[in-house]
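*Asks:* Next up: some structures, all given as structure tokens.
Every read-out reported here was derived from the displayed coordinates using simple, explicitly stated rules and does not represent laboratory data. Model, not experiment: these values are computed from the prediction. Cβ atoms are built from the backbone, for glycine too; each structure is taken alone.
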Structure I
Amino acid sequence: MSKTTIKSVRGLARALGISHTTVSDALRNSPRVRRETRDRVQKAAREAGYNYNPLAGALMSEMRRSGVGTFRGVISVVDLDSNEVRDPQANHYHGEILKGALEAANRLGFSVDTFCLGKEKVSVSRLGGILQSRGIRGLLVLPAIGPPDLAQLDWDQFAGVYTDYIITTPPLDAVCSDHFRSMFVALHKLHELGYQRPGLVLQEAHDRRLLYRWEAAFRTYLLHNEDFQAISPYVSKRLDKRSFLKWFHETEPDVVLAHRGEILQWMREGGLEVPRTHGFCCLNVMTISEATAGLDLQPRWIGTRAMEALIAQLQRNQYGLPRQASNTTIPAVWKDGPTVRRVAPGRQADVVVESTPI
């Protein structure tokens, strides 16, 4: 097929002996066209050197259907769980991701439909049918409590981005916090403040879910910074006050890094005066109800970047699973708070934690 003879969708349609509407839909990877026909049209377009503009095609298609000159695509935000089963502070984090996603979608001319599968009791396979019936082909998936599983969707029809560290069923592109770099941000700030014996507290499932990024960064930073005295992290399947205080009494950190607010409460119940005697750094300030020093993991930026990445896929007609899933990471920023203070170099704690009888 001569490249000079194909300058439009109609020209390509005449050459193939099919309607221009079918050609246009095939170039947009529309599920209304059989896969064999789509492959044939796209191959012919490549051979002819015809470059199809997916946004222009979508715009014209929408204008023909609606009779108006304004086009707004629709994207689905999928929550596999629900606010009812998450901790209230986790809902705050999810809400910030959603706000960032909505802002980006509106700015780029897309509207958003949200689906909460846990609350609405909609199965993943049923969701696929709903999305196809509404012509929605872009999915932004919020972080899931357990390992997310969207394998039942017909991914040939969809583009998707996950907003947490890793998804394997199926492997999708993801946008998430840069946990390794963020730990460095926290430790660097604590070092500036004069702390010398940082102690890390993690729940084992959380550590494992992130492929041990928090723990690996903590150990690496201490290995290469002689001003810090190394303390083995406290990582447990189930965090509890008794075992935490036992670890604290044995290791004597001068500042604790953790996610959960009860750790701060246990420190106080153990006789510590935060921040006078010891410091507390929250690894995600949105997971604790009171004001603390620590890391803002930038969930709104995560939502923004994830939506931008998803819309870029739609603009490229990039449907189906990625050949190689990739991660885009957002570094955290330090947030000052009342649970740390500047301490004199070499200063020892004024109060020794009360040990719990073993």
Structure II
Amino acid sequence: MGYFSNVVGQTAEINRLLHLVEENKLPHSLLFYGDKGLGKLSAAIGLASTLVGRQVFSSDAGKRFLEESRQARTEDGEGVKAISESDLPIYVDKGDAFWLRPIKKNLSINQWHQLLDDYLQLADEAVRVVIIEDFQTANAVFANAILKTIEEPPGNVYFMLLTTKPSLVLPTIWSRCMAVPFRPVEDKLIKQLLLDKQYTGAIDSIVAASQGNPARALRLAETGSIDGLDLALDCLRILGKSQIPFARLSLRLENVTNEELMTLFTHIQGLLRDLEALRFGAPMGISLYPMYRQELASMLTNWPPKAVQQAVQAATQAQDALRLHIKNSLVVDGFCLAVEQVLEEERRGNHNRYPL
């Protein structure tokens, strides 16, 4: 699909964008939203390339472009540590494509001012495109500043805001952008991706564990693990066996970020559903994480059905709390206390039913 060849799935949205370009009706402000790994950045670079008329940055989601930029910074005498810890304020590709990434952890208002002052205020009839990655890291000052620009964008300038957390985007920005959702991808497309990459082994299991996320499938095929999955399994072990689960789990999750916690609770729900399927003899083919079947089997006695049900519910509530920006430590404490309480009740109930 031309500039979009590295995007897996998302065909309907890409075709919609291309149709709007052909009709010269593409809005100047777009908001790409969806989970990490679903192709937002690749699609944004593909659309930017379509608008500019050449490949901008690089077709591999900008990876080669970033590596070349880091190499140039090294040759200019910048320290290796500084390069590894921080991106440039703006990545510029020949003056018509601009890419803003968080500096360390957050987008900075200084990046936006530099973009406006040095590039966008220049009179130019050529199409220019601005990609802003991880827009959820922008504070209110940055968001309000960009709002003023996208209300009356400079001529021939297109803005693409990318976020994994649409709930953090101001309603006023939503109302001025065309929303472009990125959804989980069909299993058959992820399987074909793995076959095209010439991966072998338990491809069907990898596809099931990826839960519609191509990047997650590739990481699993390459490394044998999924980000946050081992941590989720460890949390279930702690809750099911430890005499002091609250303290141990709080310490274990002390430095986990908001986004990592969201992923963690998703994995916890999936693992617990696999555990229940295993309890009732379901075939391996329906497991989300078949590679952990043996570990889950060893945990069955520590996780009675009522506790599993409560933990799934508590994990869902924890994700809702994270979306409302409740402090991470409070969310973890609430989840742990809810699960610990029902586990203790089940243990006491079993002891009363079967006294020594």
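*Asks:* The value -0.73, -0.85, -0.98 for log10 I(q)/I(0) by the Debye sum over Cα atoms at q = 0.10, 0.11, 0.12 Å⁻¹ was derived from one model only; which of I, II is it?
*Replies:* Comparing all candidates, it corresponds to II.
*Asks:* Identify which of structures I, II gives the largest calculated value of mean count of other Cβ atoms within 10 Å over residues 101-108.
*Replies:* When mean count of other Cβ atoms within 10 Å over residues 101-108 is computed for each of I, II, structure I gives the biggest number.
*Asks:* Can you spot which of I, II the value -12500 was calculated from, given it is helix-only ellipticity at 222 nm (-39500 (n - 2.57) for each DSSP H run of 4 or more, over all residues; to 500)?
*Replies:* I
*Asks:* Give the label, chosen from I, II, of the structure having the highest value of distance in nm of label points 7 Å out along Cα→Cβ at positions 77 and 189.
*Replies:* When distance in nm of label points 7 Å out along Cα→Cβ at positions 77 and 189 is computed for each of I, II, structure II gives the biggest number.
*Asks:* Ranked on FRET efficiency 1/(1 + (r/R0)^6) of positions 133 and 229 (r between Cβ atoms, R0 = 30 Å, to 0.05), which label among I, II comes first with the largest value?
*Replies:* Of structures I, II, the maximum of FRET efficiency 1/(1 + (r/R0)^6) of positions 133 and 229 (r between Cβ atoms, R0 = 30 Å, to 0.05) occurs in II.
*Asks:* Once relative contact order in percent (Cα under 8 Å, 6 or more apart) is calculated for every structure in I, II, which label goes with the largest value?
*Replies:* Sorting by relative contact order in percent (Cα under 8 Å, 6 or more apart) in descending order puts I first.
*Asks:* May I pose another question? 0.55 is what came out when FRET efficiency 1/(1 + (r/R0)^6) of positions 309 and 341 (r between Cβ atoms, R0 = 41 Å, to 0.05) was calculated for one structure; which of I, II is it?
*Replies:* Computed on structure I.
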